[in-house]
1. If mean count of other Cβ atoms within 10 Å over residues 84-91 is calculated from each of 1, 2, which structure is the one that comes out at 20.4?
2. Match the computed value 3, 11, 14, 14, 18, 19, 13, 6, 1, 0, 0 of P(r) over Cα pairs in 5 Å bins from 0, in percent, for residues 68-155 alone to one of the structures 1, 2, and report its label.
3. If we compute percent of Cα pairs over 30 Å apart for structures 1, 2, which one ends up with the highest value?
4. If Rg/Rh (Cα atoms, Kirkwood Rh), for residues 12-59 alone comes out at 0.99 when worked out from the coordinates, which of 1, 2 was used?
5. Here relative contact order in percent (Cα under 8 Å, 6 or more apart) was calculated and came to 23; which of the structures 1, 2 was it taken from?
6. Suppose helix-only ellipticity at 222 nm (-39500 (n - 2.57) for each DSSP H run of 4 or more, over all residues; to 500) works out to -12000; of 1, 2, which structure was it derived from?
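Every number in this text was worked out from the coordinates using simple rules, so none of it is lab data. Keep in mind the model is a prediction, meaning the values are calculated, not measured. Cβ atoms are built from the backbone, for glycine too; each structure is taken alone.
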Structure 1
Amino acid sequence: MSDPKSQARKLGELMCTVTEQILWQPAAGWVRQRASGSTLVCRVGSGQATYHRFEPQYQQHQITYGLRMIQAKHQPDTASGWLSAREIHKHGYFDGELSTLNLLAHTCCHEFAHLLQHSAGKRYRGSVHNRHFYTILDGLHESGRADAAREALAKQAGELHISLSSEPFQLPDPALQPAPWQVEDAVAFGSGTREFHGEIVRVNRKTCTVDGTGKFRGRRYRVPISMLRRVR
């Protein structure tokens with residue numbers, strides 16, 4: 001039986017290849033017009049953090065795909081809390097279908113959109129996922145570049161006999177499920193650097209009201225039930 005961690009790392013390496021070949025190569029000339037000598041390095045990180053960063057000293061864009069992020073996007077309950085899942089649903093990317101293949105292909109596009117956003121001078125402190133970002137991300141999908149990335153990822157995974165399911169996840173409608181949550185339950189939602197922890201203070205039909213705990217103390221959130229997960 002294949003080691004899931006090893007399989008996830010191989011998928012991360014394929015995501016790097018697809019990002020460099022399908023997304024970066026057609027855009028490299030445009031990026032270099034704005035910052036001469038710009039390069040891109042993609043890597044697989046050991047945690048769940050997935051991000052774009054620019055090193056001005058070397059004119060180098062860096063994209064990291066977290067190993068634990070890749071593993072999380074193989075199961076409906078752990079995949080649905082990620083921003084990429086909400087974007088696919090909200091914007092109708094890949095016909096609004098959540099699957100491991102769609103989530104990972106969209107993640108490549110999401111991080112590459114940050115690269116283009118930075119190159120265009122539209123990424124600001126405190127305003128990262130702004131309207132400029134989503135205009136760029138929409139463009140990657142509307143132009144067919146996202147579909148090309150998805151197809152390349154599926155094709156290369158198949159050639160290497162790496163499991164990468166395109167079957168849509170069956171997500172239960174939280175409005176039709178009995179509420180599994182109770183007041184005082186400790187919960188978390190979000191992921192990576194945007195993972196928040198708190199305690200439920202009110203249970204509603206589709207959402208829970210959560211008071212932040214620890215470093216998030218003093219904040220209150222209204223969170224869709226489908227995004228919550230238990231913590232000990």
Structure 2
Amino acid sequence: MIYPPAPWKLQGYAIATLQLVDVALVRPLVPAELEIISLFPGKTLGGIYISSYGLGSVMEYNELIIVSGIVNYGGKWGAWISHIYVDNPNSVAGGREIWALPKEIAQFSWEGSDSIPASSLGYRITVRQGNCQLCSLSYSQQGWALPLSLSGNVFSANSNNLLFFQGQFQCRTGLIRGELEIPQESPFARLNLGQPLLTVGCEELHLIANAPEVVGNRAVEFSY
């Protein structure tokens with residue numbers, strides 16, 4: 001596979017949701033070395049991020065990210081990505097080998113227009129992996145939008161190390177309406193994400209995914 005070195009610079013648009021997730025449901029998906037941060041009793045913060053990166057990106061592809069919680073290690077806070085899907089095999093290879101993210105191949109279908117709505121809200125993105133539907137998000141057209149610039153921290157892990165990296169975002173963002181459907185056969189249905197607390201649209205998105213750094217070691221497990 002051929003992929004560029006980090007950092008990756010990506011352009012396009014995205015939709016993101018925010019949900020509360022039960023810590024007990026997240027714990028089996030997170031390395032034991034990481035502390036899951038409870039923002040409310042028994043609840044951490046999660047959500048989904050669905051994007052389409054196009055012209056001007058180091059690589060063109062669609063992406064679905066499942067953030068299952070906020071974690072802490074050594075005083076650093078960041079998101080834990082338990083599931084991630086793209087439709088470009090080079091992105092799979094780069095994501096796994098550079099950032100140790102568990103990327104898998106999936107198929108993305110963006111539907112709807114101003115004249116032909118795809119859902120009661122107007123638009124819909126459906127992500128499938130073969131015959132399995134991973135999720136479907138219906139969303140409304142973005143109206144007003146404000147410029148936003150922020151950075152986000154992410155943890156990942158390979159068999160030996162804990163990794164930490166930062167993403168930098170610039171976009172025009174605004175609140176939209178969103179309705180999320182996750183079938184029971186979806187690999188992340190166990191998180192019981194439910195309907196979003198809020199959904200935002202991100203237009204004119206510019207994202208930089210920086211190279212990771214090693215921040216810790218995984219505990220060695222022995223089997224006898």
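1. Numbers: 1: 17.8; 2: 20.4.
Traced to structure 2.
2. On the way: 1: 3, 15, 26, 24, 19, 11, 3, 0; 2: 3, 11, 14, 14, 18, 19, 13, 6, 1, 0, 0.
Among 1, 2, the structure yielding 3, 11, 14, 14, 18, 19, 13, 6, 1, 0, 0 for P(r) over Cα pairs in 5 Å bins from 0, in percent, for residues 68-155 alone is 2.
3. On the way: 1: 29; 2: 21.
Max of percent of Cα pairs over 30 Å apart: 1.
4. On the way: 1: 0.99; 2: 1.16.
Comparing all candidates, it corresponds to 1.
5. Numbers: 1: 17; 2: 23.
This value belongs to structure 2.
6. Details: 1: -12000; 2: -1500.
For helix-only ellipticity at 222 nm (-39500 (n - 2.57) for each DSSP H run of 4 or more, over all residues; to 500), the value -12000 is produced by structure 1.
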